[in-house]
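What follows is calculated from the coordinates using simple rules that are stated; it is not laboratory data. Bear in mind the structure is a predicted one, so any value in this text is a computation, not a measurement. Cβ atoms are built from the backbone, for glycine too; each structure is taken alone.
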Structure 1
Amino acid sequence: MMGKNSFDRIEIENYESEFLYKKDKSNLNITFNRIAFIFFIFLIICTIYSTRILYLGSLNTGREVITNYPLKANYRADIIDINGNFLVKSVRTVDIGINPNLVIDKKKLLINLKLIFPKKDFNQIKNKIYEKKFFYLKKKITQEQYEKLRLLGEKSIILEEKLTRVYPQENLFSHIIGQIDNDNNGISGIEKFYDFELKTRKDPLELTVNTDIQFLVREELLKFQEIFKSKGSAAILMNVNNGHIISMVSLPDFNLNRREEIKDKKFINRATKGVYELGSVFKTFTVAAGINEREIEPNTSFEDLPKSISCAGRSIREYDNEIPSDLTVEEILIRSGNIGSVRIAQKVGIEKFKSFLEKIGILNKIEFDIEEVGQPIPFRWGKCKLATSSFGHGITTTPLQLAKGYSIITNGGYDIKPTLIKKKISKDIIKNKILRDDVSNKINPILRKVVSTKEGTAGFANIEGYQVGGKTGTAQKTTGGEYSKNKVNTFVAIFPTSKPKYVFVVLLDEPKLNKEYIYHYKDGSGWKYKGTAYNTAGWTSVEVAGKIIEKIGPILATKYIEVK
């Protein structure tokens, strides 16, 4: 039998046995944890070195020049003119950068780079290398430079291929083409308006413009901008039958390749965005409205016209006191009479005159192929507004809309839509006739006489062989709601007047008199005149237009493919 003591002894023995067992197990765990800890540290070290190796490898291969074509997301189609000349081209270029952290021998690297880029400032480059931050050494390197860099085998040289838009014509089409941002998104001009199409189409986008003509127009505008010291200028050459714009220039312009941010208002596109009072060029619209509404004929006579009239306490005067008091409609337009134009508009009436201007696209914002389009300033019609609008004061529009309006009243009365984009013309397209048949037949001969007769105001544009017709417009600019001495001088030419094909608008913004310039009269007499007699369109814009037509006329007559 076991007594009490025996029972106690057994429990103690069992307790000691259990205690000894746990102690042995603990020793085994300590040994295992040490091994696991050492293995974990080794694994971390391996991971760090592996990551470093992969990182360095990616820097070398990931930025090295890609031989494949750029991703489609970055692609933009080329843009060409009517003759297939490149206006914009997408090319692959290579930028070179330096990662100082990967440079093994800095002195050797600098020596090699000096041999390849001798014109670079290497004092600045040396400082950047020791700053140990990635930097670009040169962008758009040449093929020769690229090959030399590859032969160096230098891991610190990072080569990046990019898609670059190149503008071979530089300034020539700056306002038409527009700009893109650093992500290849269009931000102005054709680049913006046709951004999606340029990113998705395979073939080049073909424009209606002619590079040779654009060049000649711009050269003459630059020349006369210096002669007349104008603030800016603009010119538009357009096909009156289909609205195709052959040339559109606005000065000052800018070099698209520089990718500069343009904020200065002097770079505004005066041809499409500029909104102006254009003066007497509106008189043609007044006469055309009267003929279209059957209120007048070219031989309709207005007698005893006063030299001035009053409206709302303000006087309206003739610009030339020598204008006769008795004039026909034809003579009013040829001599650019203000009072006669008012009388014609009064016969037409407010509603019909307003409707006519809306019909030919003068009053409302025009739809066009770029977003840089001006909005004519709205106003409230009344008797005085009708009077001043009849001769182009107190009413605004853009040169582009002026070109459209003249196209319609001279092309037989057919509506047209100005465009920069060449489209396939279907023979089945029905033209929309919006004016009566006889408007063009009666207006065109009068416009010819404005240029060809002594009484007209545009004799300097009477270029032999081109049957140039047109109308001048001189208007004072407003400052703070008041008219200033600064002027906008405009001339709209139509040629040939026997069967119009082209409208040509020339606008000079704030031209000045030139006492040294010599004018050559076009009447065959060989007579010359030194000095600008008057700061009017007849002595400035007409002279510029005449010189340009002399130069572009042969191209239009022989080389330009006419789309009917």
Structure 2
Amino acid sequence: MAKEDLILIHAPSVYDFRKEFLFYGPVSDLVPSTPVFEMYPFGFMTIAAQLHKEGYRVRILNLASMMLNDRKLDVEALLSKLQADVFGIDLHWLPHAQGSLAIAEILKRQHPGSKILFGGYSSTYYQKELIQYPQADLVMRGDSTEVPVSQLMDAIQNGKSLEKVQNLTWKEKGKVYENPMSFMPEDLDYLEIDYGWIIRSVIRHRDLEGNKPFKDWDRYPLTVAFTVRGCYQQCAVCGGSCSAMNGFLQKKRAAFRSPEKVAQDIYDIQTYLKAPTFVVGDIRQGGMGYAERLMAEAKKLGVDNHLVLELFTPANEEFFSLVSHSVPSYSIEFSPDSHSQEVRNALGRQFDTGSMEKSVEHALENDCSRFDLFFMIGLPKQDKQSALVSARYSKKLYSLVKNDRRLFVFTSPLAPFLDPGSYAFENADEVGYKLFARTLEEHRARLTSPSWKYVLSYETKWMTRDDIVDASYDAADILNQVRSECGLIEPEELAMRMERTTMARNMMREIDIAMAIKGAGKKRNAFDLLRQKGEELMDSTICQKRDLEWESSSIFKSVPRAMLGLARSKRRKRSPKA
């Protein structure tokens, strides 16, 4: 293989998940990726595009997706053939702690002359611990690292000292150095986001699998446009919240991309792909004026890809009317997390139930294609009964909109780990959490536990881990029954979903029994017998993952559009005005 300057590698949650017995359960039911969490961060694309513009050779390798789609893939043989000055590995969220460190260890063993670079939220939070691992040479801190990574590549390739590389933690001859975290841009307009780069990379390397953002992206392409890095919301359990931003990320304010540039990003995407575009960040965070400018520019440019918009708080009818009159097709994602205002207040979600209900009604009255609403389990001041009432409350929501099929209500456990840096993690006793893992190593070790109950790094004053597990399955059954009663799913579909949760409950009991077996050999044999059952229940444990999908065509139907987009991009770059 040709040598690259930088290869960005996305590892699976656990290496090697194909050999370990792991019953992931429902912790990834509400994201496009599988429980292997194979979706790589958008920062891979922005870093790659920045370096490509400066003449560096960069490649993205989604190893997790490749391992999912080829169960016989020889990972060590593949990694041994790679050549790069630097291998970059994301440790953005903690579910990748085991896999990222394991892949880094293999790379360091096979390529001792190359540098291993970590980056992401979790890398930043745990930078002092992470740099002590023998396979970690460099840690890039912060949520905007395109420029510092460019500085790093320049220093490495030209034999310069690393002392002036912003945001970098590094070690040399066993000594650790921590450079100032001084690159914190006030806005994101410095980013030149080149969506054609990924297509050119696929062609150059003849590798669609390694570039795919997640396992089924070729069947169901989903694209992303960012409005902001940082957040003004104070959600107690979120590692990207305001308190986390002001804490370990050392940011005083969120950094926005101008609405005109976001609209241009969305338009540029549709020149290559006819696919839904998820707009990350509530577009009202920058003020209603920001949203109005974004929608006006989208309308002016003729954006026609389906937009998926986030709400962090309820929106009024004026907002939905604005969106409806600006773009031909849109959906809404909203996570009130609980029906209970007391629980929401404890979580930091300061809005009333009535305004939440009105948001659903106003959206559907203003041509919203679908409205996804999410409840979570494992929250402050939420007991088991409250979690189940949230599921039952969905019937009221459906009745308010006359059982409109465009409304989708989901429920899921909060997450496998409580986010480090979040207010709840830093003040667990005050918020009502009991933590089973604090350090990076403690989280890494939990990931190879046999079931998601044992992976959970927390329980609350109101629910034990067993309660969280039981409530997750019970709430799923209630929600499916509600959807059946409202005529939204057929009896056969209800029976299938109920059977899956029954199978999942039985699997959890069998794992508990196996965990109690004395003797490593007997215990291993018991888990070997459970392996096939666990794999059959890997996806869509308590909801149908395809319920989450927006209407989209296969990536291969966009090939002519992508080729035309590349040709136009080449002409623009050659133009004297470009």
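Structures compared: 1, 2; top value of mean count of other Cβ atoms within 10 Å over residues 129-136, i.e. the largest, recorded for 2.
Here P(r) over Cα pairs in 10 Å bins from 0, in percent was derived from just one of the structures 1, 2, and that gives 3, 15, 21, 17, 11, 8, 7, 5, 3, 2, 2, 2, 2, 1, 1, 0; the source is 1. Set 1, 2, criterion mean projected area of the Cα convex hull in nm², for residues 345-448 alone: the highest-scoring structure is 2.
Here distance in nm of label points 7 Å out along Cα→Cβ at positions 289 and 521 was derived from just one of the structures 1, 2, and that gives 7.5; the source is 2.
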